[in-house]
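These are the structures in question, set out in turn.
Since every read-out is calculated from the coordinates, none of them should be taken as a lab result. As the structure is a computational prediction, the values presented were derived from the model and not from experiment. Cβ atoms are built from the backbone, for glycine too; each structure is taken alone.
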Structure P
Amino acid sequence: MKKHTFGEWMIAVRPWSFPASAMPVIVTTAFLFWRGYEINWGLAVWALVNIIVFHAAGNTWSDYFDYKKKVDADDTFGAKTLTTGMFEPKEIKTLSLVLTAVAVAGGLGLMAVTGWPLLWIGLGGVLCTLLYPYLKYNALGDLVILLAYAFLPTLGTAFVVSGGVIVSALLVALPLGLITDGILHSNNTRDMETDSRAGIRTMAMSLGTKSSACFYGFEVLFPFVWVGLCSIVGFMPVATVIVFMSLPVAIGCAQTMKNSVEGGTKMIADLDVRTANLQLVFSLLLTAAFVAARFL
C-alpha cells in the first residue's frame, strides 16, 4: 500500500459533499428545537459525526465501483483519485470497508443508548450505501439519495435526539432531499454520454436531456415553494421564508442547466458543486430560522 498524505485521504472521501448528509441532521434538530422538544445535544453531535462517516464510506464505495465499471475514466468528470493513479482500487475499497465498519459500530452504539427502532433505520442506511452502485447503474440512484440523505437521516435524527418517532420531521426532509438529489442529477445529466459508454443507465439517461433539465429545475426550485406553503399553514415558522435569500442561487443553477440543453454539458461541469453549495446555504438559513423562531 502506498504512503499517502492526510490531504490525499481527504480528497478520497470528498469532504465538499458532506453537507448533503450533515445538514438533514442539523436542520431536523433545529426543527424539533423550534417545536419545543427536549433535545439531547450530545446524541445529536454523535448522530452528525456518524452520518458523515457513513457518507465518506458511501463516497469511496461508489468511486471504487465506478472505476471498476469504467464509469470513471481519464476523460470523465468523475472522481480522479483512481483514474489518476493517486490510489489503488484495493486502497479505496479497504478505506470504504473500514469507514463502513466504524459507522456501523457508531450506529450500534447509538441504538444501545436510544432503542431498537434505530436498528431498522440504520439497516436501511447500510443497504442504501452498499447497494447504491448497482441501483445507480439501473436508474434508481435518485431514489436512493432521497432515502439515504433525506428521509432516513431525518427520522433517525428525530428518534436519537428526542427518543421518539416523529413523522412531522419529514416536513424538512423533502426540500433538503430534493436539492441533495439535484447534486446527483446534475452530475448524471452532465455524464450521460460517458455513462452510456460504460453500459449503465441513470434516471437522467431515461429522461433525456430536456426532461432532465426540467426535473433538475423542479428539484432546486420546488423546495422554496414547499417552505413557503409550510410557513403559511403553520407547519413551519414564518421566519423560514428567509430561505428565499438563496432563491437567486437556485434560479441561477436552474438556468445553467436549461442553457446546457443547447450549449452542451461543459456548461454544467461544476453544477454538482454549485448545487451542493445551494443545499448548504438553504439548510443553514432554514436552521437559523427555526432557532430564531424558538426565541421569538
Structure Q
Amino acid sequence: MLRLGKREFGPHEPVIMAIVNRTPDSFYDQGATFLDEPALTRVEQAVAEGAAIIDIGGVKAGPGEEVTAEEEARRTVGFVAEVRRRFPDVVISVDTWRAEVGEAACEAGADLLNDAWGGVDPRLAKVAARYGAGLVCTHAGGARPRTRPHRVTYDDVMADILGVTLGLAERALALGVPRESVLIDPGHDFGKNTRHSLEATRRLGEMVATGWPVLVSVSNKDFVGESLDRPLKERLIGTLATTVVSAWLGARVYRVHEVTETRQVLDMVASITGHRVPAVARRGLA
C-alpha cells in the first residue's frame, strides 16, 4: 500500500506526479510557471488530465544563480498553501533538499518531501517524520546539490543505488516516517552519465523487488536526449519509451511534464499486464 496525504494507491495503480516549477530558469519550461497564475493553471490542467501528485520546486536542479533557502521558501510555501486551498484532495509534493524549506512547506499543507539530492541534509527526513509526511529517497551518487556529474564511476551502479536508497529508506522508517509513505528513486541523471541511467532503467526490477515503491523521474532528461541525439523539446517519444519500460518493470510513481501522454502509456501497459480492463471492448462482438 502507498499512502500519501489523503490518498491511498493500490499495488497495481500507477501514479502520476506532475512537475510545477516555481523557477525563472527551469531547464524544460524556462520559467513558464514561475508566476502564480500560470502555475495555478498548470496545476488545474494536470489534475484534470489525471495527475494525483503535484510536485512543486523552487530551485532548478542544474547549476545557475544561487537561490537561498529564504528565496526558495518564498517561491514555494505560499503556493503550496494556495494549491492546498483550491485542491484539498490532491497530494502536494515539494522538491527540496533543505529541512527549513520542507518544514515550512509541511506547515503550509505539503504531504510529501521529494529529496532529489539523496539526504544531503539529514534533517529533512526528521521533518517528514514530525509532520507525518512522505519522503522520496533518491540516489544522487554523493553529488552536491545543483552540480553536474563529471567522470563519475561505479563498480556496479545498481548496487550503489540500492545501498544508498535502502539506507535512506530504513533511516526514514527508524525516524518515524510512515513506511507506506516512503519511496525510493534511482535518480536518473543525478550523479550519473547516460550509460548509468540506462542501466538503472534496465535493472529497475531490482529496486521493485525490495518492496519499497519506486518513483522514476525521467521526463525529458539528458540521458534520453543523448540516447537519441535529440534536443530538449524533442525528447517526448524517448521519455514515453522509458516510462513504458519502467512501468513494465514495476515502477509506481512517474514524475513528468506531459501528463496526458504519460497517462495513456501507463493505461496501455496496465491493460497489457491485465491490471486494467480496456476502456471500450466492441471488437468481435458485433
Of the structures P, Q, the one that 2.3 was derived from, the read-out being distance in nm of label points 7 Å out along Cα→Cβ at positions 28 and 188: P
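Which one of P, Q has helix-only ellipticity at 222 nm (-39500 (n - 2.57) for each DSSP H run of 4 or more, over all residues; to 500), as calculated from the coordinates, equal to -13000? Kindly include the intermediate steps, with their values, before the conclusion.
Values: P: -24000; Q: -13000.
Matching structure: Q.
If relative contact order in percent (Cα under 8 Å, 6 or more apart) is calculated from each of P, Q, which structure is the one that comes out at 23?
On the way: P: 23; Q: 17.
Going label by label, the one that fits is P.
Check the numbers for distance in nm of label points 7 Å out along Cα→Cβ at positions 36 and 220 across P, Q and tell me which is largest. Don't skip to the end; give the middle numbers.
Details: P: 3.9; Q: 2.5.
Across P, Q, distance in nm of label points 7 Å out along Cα→Cβ at positions 36 and 220 peaks for P.
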Rg/Rh (Cα atoms, Kirkwood Rh), for residues 164-275 alone - structure with the largest value, from P, Q: P
